[in-house]
Structure P
Amino acid sequence: MRIISFNANGIRSAANKGFFDWFRTQDADVLCLQETKAQEHQLGHASNEDASEAPVDNVFRPPGYRTFFKDASTKKGYSGVAIYSKREPDEVLTSLGWSAFDDEGRYIEARFGNLSVVSFYIPSGSSGELRQGFKFEVMKWLEPILQQWLQSGRDYVLCGDWNIVRSRLDIRNWTSNQKNSGCLPQERDWLNGLCMEGTGWVDAYRHLHAEGQDYTWWSNRGAARAKNVGWRIDYQFVTPSLQDRLKACAITPSPRFSDHAPFAVDYDR
């Protein structure tokens, strides 16, 4: 089973750069998108009754996939998450019960039997104190939900852009970013606290590459991508029940579809 997570920084922009052409070569079972920056009606219509009948000329609705979106209702052209699935989910959820978070289009979950696949887009605080404050609120509110999921007996795969690095291995310029959103000590402590070894969420990439130094996001400024001055902020976190099913993973920085790179994980069925 292959699951791909990708922050598109605009699904239409990524499509114009060839993302869906690349995606068709990946034989993925599930695709989790973040930052679609679109309303679903702007992407054309396809019936989820039979995904094989999706129009072949609609780049946003690849044949063979059922598509589910949670758009931002606070403002158009902002945020938004989606899940593409070969298999029809038993259920699709789009609300965690806090409108300040839900209405920004930051969560969608597809359930397949005992497996839940989530596409998350955790807020960034880089635009200033107001949004950083909201990010801290989200972290505090989300923690008991994530702990509840861990204890639920369900298998979870949490995909998405978390806008936080975990350690020095996950960012090129560690020292100079200690006071910047995404690398703040309290953010890292929170995320690492969720990933306590043995009992917490398992970071799929770090489990498979204990000393890896690959990145998933690069600033558009200062030739950061060309110089590989990046951050690893896109993850697949899994419940411990799935740890032994982790086979391989790959980050695809080229070709460039966004300021983020797609992150794929292969799981034993």
Structure Q
Amino acid sequence: MDLKKLRGLIRNKDVFEASQHGKLACTKCHNEGYDDFPHAEDAKDSTSSCPDCHQKKADLAQAQFDKSVHAKHLADKFSCTTCHNPHAFRNAASLGDPHKIVQQDNRVCLGCHDSDERFAQFAPEKKDRPLIDDIHKWLPNARKHWQAVRCVECHTPIVGANEPISHEIFDKTRAERKCVACHSANTMLKVRLYRHLAQDEQQKMGFVNSVVLTENYVIGATRNPWIDRAMVGLAALTFLGVLLHAGLRVVTSYLRRRKKND
């Protein structure tokens, strides 16, 4: 038994059970060639593929991926598991916490684009990896952004409210570069990173940007219409109070003069 090779296949039980596939038996995917021990030499070739269970989603993802910058240069080197670790990955809705979503998804992107070793596995013909910090010099506090939002917020097209993030990854020439796309009252984060929480918050509380306000301070996106109305109401009441006070002083002054004259 090759123990060194075996160590590379060890999975963290807790991580797997918390993943999207955590309730499935190992043999759901690792079947046929794995029935006997030692396993057949070509057992890995008979492992179930993602489309075996996720055909509809896979067809949609494939159509989007075919238009992606990754398909243009690396189509033969990419598969679902290149980005989605089936033993650990969780979808955004189940993670819930935007910080965990960002951490997981950006680990996928930065794991290649911020690693010389990993990048060389996919593009060995390139002697030097393009430095991601240099590419994003236009973005203020780029590393801070990557801790708060996902790369795919800017590098994918916006899809329908109930659709998953597109697998069509934009290159730098097509990526979103307008600050107001996020930093505005109608921030796109509301229908992307925060959409699952935003829907719940709006149904329960009626707030529009409450999730953005709570989870991530975004200038221009933190205004709440109910608070706005309350502020306008308070300003109006203050103005009316001033007018009432001034009116009462005029009346009382008039009555004092009249009484004095009498």
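helix-only ellipticity at 222 nm (-39500 (n - 2.57) for each DSSP H run of 4 or more, over all residues; to 500) was computed and gave -14000; which structure, P, Q, did it come from?
Numbers: P: -5500; Q: -14000.
The correct label is Q.
Using relative contact order in percent (Cα under 8 Å, 6 or more apart) as the calculated read-out, with 13 as its value, let me know the right label among P, Q. Before the final figure, lay out each step's value.
Numbers: P: 19; Q: 13.
Answer by label: Q.
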With Cα Rg over 2.2 N^0.38 Å, for residues 5-148 alone computed for every candidate in P, Q, 1.06 is reproduced by structure P
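If we compute distance in nm of label points 7 Å out along Cα→Cβ at positions 117 and 133 for structures P, Q, which one ends up with the highest value? Before the final figure, lay out the partial values.
Details: P: 3.8; Q: 2.0.
Structure P comes out on top.
28.5, 117 is what came out when Rg and Dmax of the Cα atoms in Å was calculated for one structure; which of P, Q is it?
Comparing all candidates, it corresponds to Q.
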One of P, Q was used to compute P(r) over Cα pairs in 10 Å bins from 0, in percent, for residues 173-236 alone, and the answer was 18, 48, 30, 4, 0. Which one was it? P
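FYI, it's all coordinate maths here, none of it is from the lab. Bear in mind that the values here come from a model prediction, so they are computed numbers and not experimental data. Cβ atoms are built from the backbone, for glycine too; each structure is taken alone.
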